[in-house]
1. Work out the source of -27000 here, i.e. which of I, II gives that when helix-only ellipticity at 222 nm (-39500 (n - 2.57) for each DSSP H run of 4 or more, over all residues; to 500) is computed.
2. Can you say which of I, II returns 21.8 when mean count of other Cβ atoms within 10 Å over residues 19-26 is computed?
3. Matching task: 24 is the computed value of relative contact order in percent (Cα under 8 Å, 6 or more apart). Pick the structure from I, II.
4. Kindly point out which one of I, II the value 18.1 was derived from, the read-out being mean count of other Cβ atoms within 10 Å over residues 11-18.
5. Kindly point out which one of I, II the value 42, 36, 27 was derived from, the read-out being Cα extents along the principal axes in Å, for residues 115-210 alone.
Structure I
Amino acid sequence: MTNLLNIENTLFYIVICLYFAAMIFYFLFIALKKDGVAKLAAIIQAVGLLLHTAALICRGIGAGRLPMTNQYEFATSFAWGLCLVSLIFIARFKFPVIGAFAAPVILLLIGYAAMQSKEVKELMPSLRSSWLGFHVSTAIIAYGSFGVSFVLGIIFLLREKMQDKGFWDRHVPAREKLDLISYRSVCLGLLFLTVTIVTGAIWAEQAWGSYWSWDPKETWSLVTWLVYAVYLHLRIRRDWKGKAAAIFAVAGFVCVMFTYIGVNTFLPGIHSYA
């Protein structure tokens with residue numbers, strides 16, 4: 001166990017270096033306007049993701065459980081989820097500029113993880129459940145998707161202010177397509193957040209005898225769900241697009257971050273372990 005955890009620790013810091021390098025190369029891509037630099041940045045990010053996956057596997061095997069049960073583990077998994085989803089969107093839409101905006105967020109998340117305790121502790125009884133994997137893994141994908149919608153919202157708001165229109169027209173979709181991609185990202189995130197809340201309620205009933213207890217984490221997860229549900233409602237029913245939708249996507253991710261970090265810091269409750 002100790003050897004695997006040592007390997008995980010080494011891989012973790014290599015991953016931080018790779019994500020930092022990817023961020024620098026994405027910035028250089030924008031500064032130098034060289035497509036080859038963007039490809040190199042994406043390759044470095046992909047290698048970082050592979051080693052990040054290996055680190056999580058080592059952590060899981062070394063701890064004898066899924067690596068999703070404390071602040072450190074969820075933060076590094078959150079960074080992994082955002083990295084995965086951003087790479088999927090970069091490849092799917094041929095849109096490397098996403099990386100220049102996503103990489104700093106990934107680095108901040110994994111930096112936050114580095115500041116948390118890495119000690120492996122025995123699971124509390126309420127966490128010894130097969131629901132753990134379903135509940136937390138869906139939250140990671142949801143948060144990663146919302147992170148991408150946040151990045152796309154920022155790009156949308158900056159799109160018209162970008163200089164060198166030729167470069168940006170080649171590498172950043174028109175605002176209408178940006179809006180559509182962001183919408184798809186929010187849909188993906190809301191789907192997984194819904195599954196997160198439902199599985200959490202089922203798990204809570206088994207662990208604590210109640211589907212819902214208005215714990216701060218539960219309450220703010222519901223607030224976040226409602227924010228994105230309102231976004232989708234306004235878009236579908238009132239064809240709400242453009243700048244207002246981009247601002248909503250950015251504000252929604254602020255709710256996500258408060259649900260994850262702010263609640264644990266200022267409103268501790270039964271979910272304070274993660």
Structure II
Amino acid sequence: MNSALSFSDHFELLADRYDVLLCDVWGVVHNSIVAFPQAAEALARFRQRGGAVVLITNAPRPGTIVGHYLDKLGLPRSSYDAIMASGDVTRGVIARRQGSVYHLGPERDLPIFQGLDLQFAPPDRADFAVCTGLFNDDTETPDDYRDLLAVMRARDLFMLCANPDLVVERGEKLIYCAGALADVYAALGGEVFYAGKPYAPIYEEALAIAQAVRGTEIRSERVLAIGDSIRTDLKGARDFGLDCLFVTAGIHSEEFGGRDSPDLAALAEAFRNAGVMPTAITRRLAW
């Protein structure tokens with residue numbers, strides 16, 4: 001397999017094949033500290049040629065809040081048409097459920113509940129749980145939550161996971177996300193609904209937005225997903241029948257031998273183990 005792999009480090013060479021980009025955010029257009037100018041330029045140039053760009057992210061917040069965050073990091077609004085976050089999918093699920101909710105996650109994720117008619121309760125009394133992450137992802141790991149998750153499991157508490165990512169980049173550091181807690185809970189036998197990538201609902205909603213932006217029906221073969229996670233971005237795109245441009249200088253970079261000179265053999269083995277193959281690979285998104 002590795003003999004077929006080669007880098008496509010200039011997105012311009014691929015751009016004409018597609019009308020729509022569903023582009024990941026963390027690890028592709030920024031690292032939680034600063035936006036990547038080359039990625040911003042590539043997305044803006046694609047839009048200038050008539051393409052639509054929907055940022056698709058497993059952020060456990062509404063897309064509008066993510067947009068304000070991207071503004072602070074320096075990502076120009078000219079780089080994208082819209083944002084579809086797993087937080088948006090989560091809000092839709094919450095709105096369709098009844099009962100009190102236990103919020104497992106940091107206070108910064110509370111905007112996910114804004115405008116929703118609900119009551120909060122502790123895990124021993126809540127009707128269901130919404131997991132947006134760890135309370136303190138700077139110092140904690142999923143192991144710190146085993147007792148809490150056991151309490152939830154004893155009550156058969158349904159968990160809505162607002163961010164299926166296991167880890168995300170914060171500068172040069174990887175921090176745990178809600179998906180890591182949800183996977184532990186699922187392993188205990190708990191019922192979990194994952195709101196974002198790699199599951200279909202977030203892709204369906206993102207493509208509906210893209211179709212509204214373009215004002216015409218979109219053919220799946222003219223859609224390209226871009227991302228840096230094998231588990232969420234690559235698998236999600238392929239399961240949904242979409243092409244995928246895989247960015248190696250993201251969360252898997254150390255596994256592949258570094259950000260600048262990744263090992264093609266290591267990449268091939270990772271894709272083979274996951275049972276998925278990207279349409280193309282690039283070190284970083286750049287025009």
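Only the coordinates and a few stated rules stand behind these numbers; no lab work does. These numbers come from a predicted model, not from an experiment. Cβ atoms are built from the backbone, for glycine too; each structure is taken alone.
1. Values: I: -27000; II: -9000.
The correct label is I.
2. Working: I: 21.8; II: 25.6.
Answer for the origin of the read-out: I.
3. Numbers: I: 18; II: 24.
It traces back to II.
4. Numbers: I: 18.1; II: 15.4.
Attributed to the structure labelled I.
5. Values: I: 58, 30, 16; II: 42, 36, 27.
Derived from II, not from the others.
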